[in-house]
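Take a look at the structures below.
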Structure I
Amino acid sequence: MTRWSTEKAHAWYRDTGVIRGCNYLPRTAVNMTEMWQALTFDPETIDQELGWAAAAGYNSVRIFVQYLVWEDDPEGLKERMDRFLSIASRHGISTMVILFCDCFFGGRDPYLGPQDGPVPGVHNSQWVPSPGFERLADRDTWPGLERYVKDIVGRFGSDPRVLVWDLYNEPDDDLRSQPLVEDAFTWARAVDPMQPLTTGPWIWNAFEDDLSALLFELSDVVTFHYYGAAEDIGPSLARCNAHGRPVICTEWLRRHHGNTFAEMLPVFAENRIAWYNWGLVAGRTQTYLAWESKQGDPTPAVWQHDMMHPDGTPLDPGELDLIRRFEFTG
């Protein structure tokens with residue numbers, strides 16, 4: 001399988017309709033390991049929260065999958081993923097699936113078993129990467145990574161409940177992840193999924209670096225992350241639009257820095273950009289705290305991410321009104 005043509009990508013985007021999404025972990029999970037392990041998989045909370053999401057106007061979620069959980073229990077993980085997709089689909093919600101991630105907020109590689117609890121006052125304090133930097137550096141582990149990609153994409157590659165494969169979230173910007181990014185696309189294409197493949201540029205330089213250029217070249221549809229002020233998005237959008245493919249912003253929302261629903265949604269609407277803000281329900285990830293938060297900091301008056309309190313009460317009902325009304329205008 002080769003990269004999609006621009007015509008195929010645009011036909012997919014038209015057929016999909018307007019995507020209004022969020023990045024999702026249940027409030028009971030401190031990281032993706034806790035979300036997917038049999039010990040802590042929580043379908044009841046997922047069902048409740050995705051019901052809230054649908055009522056708020058969302059029609060898609062972006063989720064992270066942990067390689068270690070697959071390595072330990074591949075059949076169990078796929079069964080739990082199938083259950084998640086069934087719950088989401090029942091609420092009218094599609095799913096973008098991420099297989100690898102280099103984000104390192106927790107400062108350690110992933111591990112199985114009970115996960116440490118959140119550090120009070122600290123943003124995303126127990127987030128771990130997938131598969132982790134030790135495996136990334138050890139090429140002897142990569143046959144397992146290949147089996148993981150082919151097994152998961154092979155299992156769900158013809159499943160209409162999966163919308164997009166986002167193969168690698170925020171690959172490390174020193175280029176040590178580049179070979180695995182390229183291999184992940186090769187492995188996924190070998191399975192020939194019905195869904196588009198992507199990995200989004202995220203570095204705050206208007207995507208003028210070599211890694212961003214590679215990601216643009218590999219992706220069937222263009223995705224990107226943007227946490228800057230809405231008024232400064234122009235150069236980043238220009239780089240994304242230069243490739244003549246549909247554009248999706250897969251991470252955004254940083255309220256205290258001018259990255260808000262009121263400011264960003266008009267930009268997305270005018271430029272026909274689908275989107276996934278960060279966070280749904282405030283929970284163990286504590287992503288309502290700012291990145292720069294310190295241990296013991298109180299909950300801020302202005303949340304960085306997330307949309308609802310743990311009981312489902314909206315942080316700002318006006319934001320949900322904007323979500324429900326969102327349509328492309330350009």
Structure II
Amino acid sequence: MNIKSIFYFLAITLIFISCKKDDDAIVVAPPTDLSEIIVDDEAALQAYFLTHFYNYEDFENPAEDFDYEIVIDTISGGNSTKTSLLDSEGFGFKTVTVKSENVGITEGDEEIDHKLYYLIARQGSGPSPTFADSTFVRYQGELLDGTIFDSSTAPIWFNLPSLVTGFSQGITAFKAGEQGFVNEDGTVEVANYGIGLIFMPSALAYYSAPQTNIPAYSPIFFKIDLLAVNQTDHDNDGIPSYLEDVDGDGRLNNDNTDSVDEEKAFVFIPNYLDPDDDGDNTPTSEEIDIVNGEVVFRDTDNDGIPDHLDPDTK
């Protein structure tokens with residue numbers, strides 16, 4: 001399973017096949033309601049936080065040969081006095097709202113706040129990414145039972161909008177490292193990079209769509225090393241991609257100003273990938289101003305809609 005291959009906004013439903021006497025019928029089971037799954041997910045996460053700890057003492061007083069890798073273990077036996085993840089310094093959460101449509105539920109209009117948890121073992125000294133940026137990371141993805149479903153020991157670039165919401169939103173709590181360099185053997189060295197954990201309920205991961213080694217409705221977490229960040233402008237229209245989140249929900253793939261016209265042509269290009277956001281045949285880059293390196297949105301007809309999102313203004 002490769003985390004880059006999953007687009008969260010295309011969550012699918014499980015399909016079960018049942019046989020009848022007269023014919024074979026395909027029965028599509030819709031995803032379970034958000035309000036039901038979040039109860040189980042939150043209980044599982046809280047139980048994990050209370051019964052597990054990480055090697056915080058190694059980070060507090062690193063030995064000369066410390067590899068700065070997070071190791072998680074259960075609080076029991078000789079570890080019974082360890083500080084739980086929940087009570088660890090650097091543990092926190094942010095609230096992310098999930099709508100039914102975000103997880104492939106076509107019937108119902110639930111809108112449920114979900115907690116996205118993170119633990120900063122070491123904060124980096126560089127910039128923090130937005131949910132729309134490109135990040136250079138090492139990572140390991142696990143289930144709460146310790147099953148590893150994905151990992152990369154060599155750092156790779158991730159385009160955050162193409163990842164699950166929990167990852168793209170959670171990594172914004174971390175900071176990257178200092179300017180790095182590439183050794184002759186191809187390895188990369190970066191000083192003072194961010195290290196930590198991101199825990200997410202299933203609605204911020206894969207929800208009802210099972211992946212290799214990830215059952216449906218599974219809370220998951222990632223160990224991450226955040227080495228570098230690049231601010232992105234995916235369509236090179238002059239607007240950084242994070243500013244193309246029109247509805248402000250932290251998801252770029254559901255912001256498509258000219259969707260009605262595109263549907264007629266059987267295409268779907270969200271604003272952050274569209275050099276002409278409103279489809280008026282005037283490039284977005286010609287409907288904005290850049291002043292001292294900052295984007296200024298015009299509103300020529302003073303209707304409250306920026307020119308680049310207003311097909312009536314060209």
**OP:** Have a look at I, II and say which one yields -3000 for helix-only ellipticity at 222 nm (-39500 (n - 2.57) for each DSSP H run of 4 or more, over all residues; to 500), as calculated.
**Re:** II
Subject >> Which of I, II leads on mean count of other Cβ atoms within 10 Å over residues 67-74, largest value >> reply: I
Original post:
From I, II, which structure was relative contact order in percent (Cα under 8 Å, 6 or more apart) = 16 calculated on?
Top reply: II
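Using distance in nm of label points 7 Å out along Cα→Cβ at positions 91 and 107, single out the structure from I, II with the greatest value. If you can, show how the numbers build up before the last one.
Values: I: 3.3; II: 4.0.
Largest one: structure II.
For which of I, II does FRET efficiency 1/(1 + (r/R0)^6) of positions 35 and 187 (r between Cβ atoms, R0 = 30 Å, to 0.05), calculated from the coordinates, equal 0.85? Intermediate values should be presented prior to the final figure.
Numbers: I: 0.85; II: 0.05.
Value 0.85 for FRET efficiency 1/(1 + (r/R0)^6) of positions 35 and 187 (r between Cβ atoms, R0 = 30 Å, to 0.05) corresponds to I out of I, II.
Given a value of 0.60 for FRET efficiency 1/(1 + (r/R0)^6) of positions 99 and 123 (r between Cβ atoms, R0 = 25 Å, to 0.05), calculated from one of I, II, which structure does it belong to? Don't jump to the answer; show the numbers that get you there.
On the way: I: 0.60; II: 0.20.
This value belongs to structure I.
The value 69, 69, 38 for Cα extents along the principal axes in Å was derived from one model only; which of I, II is it? Write down the numbers at each step before the final one.
Working: I: 48, 46, 39; II: 69, 69, 38.
Comparing all candidates, it corresponds to II.
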Original post:
Comparing distance in nm of label points 7 Å out along Cα→Cβ at positions 59 and 267 across structures I, II, which is largest?
Top reply: II
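Any read-out appearing in this document is the output of simple, stated calculations on the displayed coordinates, not a laboratory observation. Because the structure is a prediction, the values reported are computed rather than measured. Cβ atoms are built from the backbone, for glycine too; each structure is taken alone.
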